[in-house]
Structure P
Amino acid sequence: MSIRKRLSPQESRSAALVAARALLIEAGPQAVTLKAVAGRVGRTHANLLHHFGSASGLQKDLARHLAQAVCDSIADAVRATRAGIGSPREVVDLTFDAFGREGGGALASWMLASGNEDALDPIVETIHALVDDLLPEECAADRGRAMHETTFTLVLMALGDALLGEQLAESLAVERSVMRDRAEAMLVSAFDQAYGATG
């Protein structure tokens, strides 16, 4: 008889979110169910209900978990760019990969289709906080607004690419990298305006 390690509530929630993210990436958003996640972490369905309240609670916490992980990576890339050791392309690639390879686009569309729009709030709030945090305090209001608009555009470009990029590029006979190239040019211009030359 195997003895299951007793986890603290926080450890149990964290393990469930890691498993949910893995399921999302491996099999898509429809695979992220309380039963599937419970099976992955060796817990019961009732245990996950206790931690998340419902499937939509799990989705919302997964969105928050994913948003925080994505934004932490993007913030590191932006800070490196501002310090002259990174590049705007790294920021673009991280953003596009977050919505594509990491499953953020599939999760967002699934939540919208299932009527769980408020589960997207953590993603929006995290990205908004990231942009505010990255703006220098002395940044003029109009420059701050410009960076918010740039972030808005970048996120929509990455989301669109995740959902339709491959099919649309093939249909129009264009290189899929064109979208990332355009996003990079936009970001270089935005950084130049907000912070001075990026190098």
Structure Q
Amino acid sequence: MKITILLIVAYLLGAIPNGIWIGKVFFNKDITKLGSGNMGTTNTFRELGKTAGAVVMVLDILKGTIATLLPTFFHISNVSPIVFGLFAVLGHTLSIFAKFKGGKAVATSAGMLLAIHPILFLCAFIFEISFTYLTSMVSVASMISFPLITILILLDHDYVLGVIGIILTIFIFIKHRSNIQRIKEGNENLVPFGLVYKHQNNK
């Protein structure tokens, strides 16, 4: 019973729509009706500004971290913390507070990684920032970073986490289908910094 309750708590933590609530409370705006309509960090950053985007990113990371640490907090050893993290990811993508819609779970997945393997989280953060700067596209950075982290996990011989990484990588690519199409058409949304953004604005 305790495990079931905590899995529900993990889902509800992940389901907290930080972007939507921050947009409505502090900006009187519905982030789901702005830009890409996504409630995650990138759309919040573009539509509500750097501060709001940074806050949403931190909160979405913490959702994954806290959910993954629930079995540690409540002394549960017969269920992997990864399971609780995955329930948070599920909550983020299918939020009961947002009519079962949600974000792409990049930050929440990173939060799960932070709880399990902080060094790999740091690598993931460096990858994401670096590729975002090089391409000015968070979507591209995420689709490169997830496979790279999964490779590092497999090289570390953590095959259980590696399988999770493969599944999440496939999931991330599926969630970014519309982004892939826009990239092919040459009209993907850019963040207001990085090499590609600077190049386009210097033409």
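Bear in mind that the values in this text are calculations on the coordinates, not laboratory data. As the structure is a prediction and not an experimental result, all values here were calculated from the model. Cβ atoms are built from the backbone, for glycine too; each structure is taken alone.
Which structure, out of P, Q, was Rg and Dmax of the Cα atoms in Å calculated from, if the result is 18.9, 65?
Working: P: 18.9, 65; Q: 16.9, 62.
Checking each candidate, the match is P.
Comparing mean count of other Cβ atoms within 10 Å over residues 13-20 across P, Q, which is largest?
Values: P: 19.6; Q: 24.8.
Across P, Q, mean count of other Cβ atoms within 10 Å over residues 13-20 peaks for Q.
When distance in nm of label points 7 Å out along Cα→Cβ at positions 53 and 85 is calculated for each of the structures P, Q, which structure yields the highest value? Show your work: numbers first, answer last.
Details: P: 4.1; Q: 2.6.
Checked P, Q; max of distance in nm of label points 7 Å out along Cα→Cβ at positions 53 and 85 sits with P.
Among the shown structures P, Q, from which was the value 0.40 of FRET efficiency 1/(1 + (r/R0)^6) of positions 69 and 101 (r between Cβ atoms, R0 = 25 Å, to 0.05) calculated? The partial results should precede the final answer.
Details: P: 1.00; Q: 0.40.
Computing FRET efficiency 1/(1 + (r/R0)^6) of positions 69 and 101 (r between Cβ atoms, R0 = 25 Å, to 0.05) on every structure in P, Q gives 0.40 only for Q.
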